[in-house]
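Chemist: Take a look at the structures below.
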Structure P
């Protein structure tokens, strides 16, 4: 039976359940989300566990968490704390007992100190985000279980670009952490105004005169217009706000939160591009047989679908419409240093992981997720389109509005970095941009 996925608003990193808005079918060809095999950091770890190559260490306070992060190569400094009751374990979450999120480029881990399970989302290069749980109780052979029905009922929504994915959501929480949905909410990424970010989250770091929604709650009788952003500004110590001893670190680093916002939607746009291209090509293959057209005939509908998904991906990749910072941002943990150290770097020492944090997030605004398998394994037609267009943009042939924020110096630097750190990218994929209608 085909898996029907209700589009309700929720997510691994802080979602809120809402009435269904529609239904998306991911189990029909060519996607076959729940039946095709996947390869993720989690499947690789489970294979090592099964073979006895790896052992997950257990401790009474944090269960398998620290060992799991170590074997998934996720830095502890990536910790972000969310205190709104916006997950399946919401009843165990509150401002005093927040949920922790840890992440690297491909995998996200959710930890509720008094929860029943450790939640994991990991990226398959073809199928997108795959969801797992790990029972926190000590056993002889820990098993990371793939979870489909429960997770997809919340993690495949219009807010995730209608594909299995995640997002960062900002809400107006009350003192118990319950979102006051009548006051509204925001899905946030690098384009979001600063004042709309991190409602229901803890935020440690300084940000000058800019104000966000973190570290504070609506009081009884208050509405969104009463929300006190000043009370949560420039917080560097969470002591007195929550019990940080129940977490691995005392931080919920503002820089980590900014990267998390970008990554979640960037992953969604990569998955959307893959799904759209595969679905469009499958449609053409079927119709070509029915209409006795040449097997390699490409319809205008398919060209438009590839173009639309490709342009959305390019805008996310190059930080189009990024909200400008008006004051310097500084985190409280080692996250910025740890993140930047992962490279790669060109012969001039430059990396797409170099932060700016004064006027924008990164010094060279091209997403570090261009190095991931999810980008490398995009279907051929959409990858050719994206890389061809990327070359046009970085060589100055396209200076249209979505990419006008890139100065000539930005374009030159990004292209030089990519030529050295991702060799063959333009040579192998960017020779020819697929023809488009009109």
Structure Q
């Protein structure tokens, strides 16, 4: 009797660990604890927080393997430890950082990486009353940033204007443990220490749905939306401290549509979803394993694919954008694994014999170009993320005219200087008019 085998292009995905000479080592990592993943990456660089005064963090270009020199230039402009950072998805050189000093700073990384210490941010954002713990950029609108503070508030910023646009206050009465945007960015979900999940309309602050007691365990739980389906995954703990995964349909939050008990380990699991392949990756803090599942729209909703095992514990994890992967090697995902003092890039590869671009396993993906401006989104616009082909040379063809813009607001020093120059010019013109006998 033959057994039915489920058809899937990604059923044989495997993880390829890097060679020793293809890792980044020698980091003196910050010991700050919190809800963050400790490392973030885009298609050019990764960032990770370091020990030292001023909340320093390293920005390292891919390919600069080897030991990180303690004298290497860093970003250092806060007055306390950096708790989270986030790359702007539409500007590879724009990075936001959040700190215990209750501020958010927007940094411009020089083309090609740091050549000297960066201490002057492009923009300073102040509005939280306590430390800022989490940052998330909007998935489709240009320069829109969500921040979470220990004051139990969520704030939405237009970083180009340097202003706070919307504040969600009074909805949470305990520490917010995670925040994730949905696929289009019209709502976001939060997990809270009170064990509840809230789905909030981003522009009206209305609570569109809530899951009470999502996970019974006392440890924090993390979430991710499952691409265009807008189903929501949460990964937390049972009352017996067993790690578990739940999938919810936001249209009916009364009960999860899928629950999987994972294991008995103690580390918080960080979930990452790739909407192009429908693969969900679960990486646990404090252990070396990464499990991955294929998500489908009908029961049983979730199929286990495989598991990457390692004896080296992960302190944090990040997934880089798809356009940063090596598509000619059939690399469908790349994770950055942060250990106690190193960063290991892990490649997830679909085995194929051909050396040609495999169009069937690389559908159009997020292009790195904004679908609409911040003003349009705050006015009510809703658009899916702009997409592009991953075929070699397609990125140039996909680039919109003018590209995405970012012009930081002028500092007080700049405005004072310009005002002084304008007043001097006015005085000079007035003197010329007087000399010519012209009254004014």
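Chemist: Work out which structure the value -9000 belongs to, where helix-only ellipticity at 222 nm (-39500 (n - 2.57) for each DSSP H run of 4 or more, over all residues; to 500) was derived from one of P, Q.
Modeler: It must be structure P, since only it matches.
Chemist: OK, next. Using the calculated result 67, 51, 48 for Cα extents along the principal axes in Å, pick out the matching structure from P, Q.
Modeler: Only structure P yields this read-out.
Chemist: 25.4 is what came out when mean count of other Cβ atoms within 10 Å over residues 140-147 was calculated for one structure; which of P, Q is it?
Modeler: Q
Chemist: When FRET efficiency 1/(1 + (r/R0)^6) of positions 228 and 364 (r between Cβ atoms, R0 = 41 Å, to 0.05) is calculated for each of the structures P, Q, which structure yields the highest value?
Modeler: With respect to FRET efficiency 1/(1 + (r/R0)^6) of positions 228 and 364 (r between Cβ atoms, R0 = 41 Å, to 0.05), the highest-scoring structure among P, Q is Q.
Chemist: Taking Kirkwood radius over Cα pairs in Å, for residues 84-219 alone as the quantity of interest, name the structure among P, Q where it is greatest.
Modeler: Ranking P, Q on Kirkwood radius over Cα pairs in Å, for residues 84-219 alone, first place is P.
Chemist: Among P, Q, considering only distance in nm of label points 7 Å out along Cα→Cβ at positions 188 and 388, which has the greatest calculated value?
Modeler: P
Chemist: Could you tell me which structure in P, Q was used to calculate distance in nm of label points 7 Å out along Cα→Cβ at positions 116 and 132 as 2.6?
Modeler: Derived from Q, not from the others.
Chemist: Here is a further query. Any idea which of P, Q comes out highest on FRET efficiency 1/(1 + (r/R0)^6) of positions 36 and 380 (r between Cβ atoms, R0 = 25 Å, to 0.05)?
Modeler: By FRET efficiency 1/(1 + (r/R0)^6) of positions 36 and 380 (r between Cβ atoms, R0 = 25 Å, to 0.05), the leading structure of P, Q is P.
Bear in mind these aren't lab numbers, they're just calculated from the coordinates by the rules spelled out. As the structure is a prediction and not an experimental result, all values here were calculated from the model. Cβ atoms are built from the backbone, for glycine too; each structure is taken alone.
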